[in-house]
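Please find the structures below.
A short reminder: the numbers here are calculations on the coordinates, not readings from a lab. Just so it is clear, the model here is predicted, and its values are computed rather than measured. Cβ atoms are built from the backbone, for glycine too; each structure is taken alone.
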Structure 1
Amino acid sequence: MFGRTRSDRGRQAAVSVRKLIASWPAVRQATTGADRGGMGRAVQSERSATLEPRTDTADAVVGSICPYCAVGCGQRVFVKDGRVTQIEGDPASPVSRGRLCPKGSASKQLVTDSGRISKVRYRRPHGTEWEDLDLDTAMEMIADRVLRTRAETWQEHDAAGGRLRRTMGIASLGGATLDNEENYLMKKLYTALGAIQIENQARI
């Protein structure tokens, strides 16, 4: 008379538990005959039902190439307010026909991840801390080291007097993000410097 009885509270708790269990996607999938495959409403939540694809709200779509290997899969880069919001495969690409590998599908992180390094970092010999350098200074430091190493390790002739004209102090190991054209230019550069240890990870 002065409130709900214990049995009323028990019935209400049981109803709440049943509603909670019925809201689980796996239960809805098993008990909803119209969506046993879990491809539609059975796996939707209140939040997911109101979500919009990032591709629907993009201001522009830019064609690009995946940077991860030399295959060159086509990408569609969706941009909103000057920021990349989504990257998907380009169906018009004759190379990949809209498909991307797991690395290519996650390449949005290259430009949006909070851990991305956007400055030149340098740690001096025997140093314990990294410091920021401007790009011009870093490029000058690299050029100085290349020229000095070439001069110090240059081999004009071997012990028998045969001509070598090489350096063993410089080597190149290219990564999988380099395409054939970039590898061609690197080969020309390092050959001109006299380096003979030139490798890459191109996949075509």
Structure 2
Amino acid sequence: MSRYTGPRIKVLRALGVDLPGLSRKSMSVRPQPPGQHGARKAVSGRHSEYGMQLMEKQKLRFNYGLSERQLRRIVRAAKQQRAQTGGKIVEFLERRLDNLVFRAGFAPTIPAARQLVNHGHIQLNGRRVTVPSIRVKAGDAFGPTEAGKKLEPVRASLEDPALLCPEWIKLDGTALSATLTHIPDGLDAAPFPLDLQRVVEYYSKRI
């Protein structure tokens, strides 16, 4: 399944939650599910256990902007760790370079951050990189290149960030650079409500 490029508010309404990585807009104006019978679905609120597992998994996929294949690869890697699988899944997602560029405030959304990386406007430890999926390590420094610092979207995002910078990122607003000070605790790192146990259960019979 390819990466989603359709209407973003429609996704928020379908999942019933705001996903800051996907869009700066909110579903609060129209909180009911999309479609002709969305209001009726909101009243009934009935979902099977599989349906709830699927929704939790989709929150991760859409917020972090991954294809199903990419997310499955991360889940496999998380299962190989000794730590709790759900927490490792979110940790690996939070350590992606495109997500950290967004979380540090250099981009308004993760898709915008991914575009900055793809176009070579982001550097990691002083070297220009073009791979959004790089897993950043504790102590690594990242931020816009000299050319990237001059981009108006970067400046505008820093002036009005979508989220507060998390405690595991140290932001130098003067130098326009950031450092991953330590590995985040994946159990509490996601910036939206998430049932990690249902995510793990969804993939338990699929990987």
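If Rg and Dmax of the Cα atoms in Å, for residues 137-184 alone computes to 14.6, 42, which of 1, 2 did it come from? Display every interim value, and only then the final one.
Working: 1: 14.6, 42; 2: 11.2, 30.
Structure 1 accounts for this read-out.
Out of 1, 2, which structure matches -10000 when helix-only ellipticity at 222 nm (-39500 (n - 2.57) for each DSSP H run of 4 or more, over all residues; to 500) is calculated? Show your work: numbers first, answer last.
On the way: 1: -10000; 2: -12000.
The structure behind it is 1.
Out of 1, 2, which has the highest value for distance in nm of label points 7 Å out along Cα→Cβ at positions 105 and 161? Intermediate results must be reported in sequence, preceding the final value.
Details: 1: 6.6; 2: 0.5.
Of structures 1, 2, the maximum of distance in nm of label points 7 Å out along Cα→Cβ at positions 105 and 161 occurs in 1.
With Cα Rg over 2.2 N^0.38 Å, for residues 9-88 alone as the yardstick, tell me which of 1, 2 scores highest. Walk me through the numbers before you get to the answer.
Numbers: 1: 1.77; 2: 1.26.
Largest one: structure 1.
Tell me which of 1, 2 gives 2.1 when you compute distance in nm of label points 7 Å out along Cα→Cβ at positions 145 and 169. Structure of origin is 2.
Source structure of the calculated read-out (Cα extents along the principal axes in Å, 52, 41, 29) within 1, 2: 2.
Using relative contact order in percent (Cα under 8 Å, 6 or more apart) for the comparison, can you identify which of 1, 2 gives the largest number?
Evaluating relative contact order in percent (Cα under 8 Å, 6 or more apart) on every structure, the highest lands on 2.
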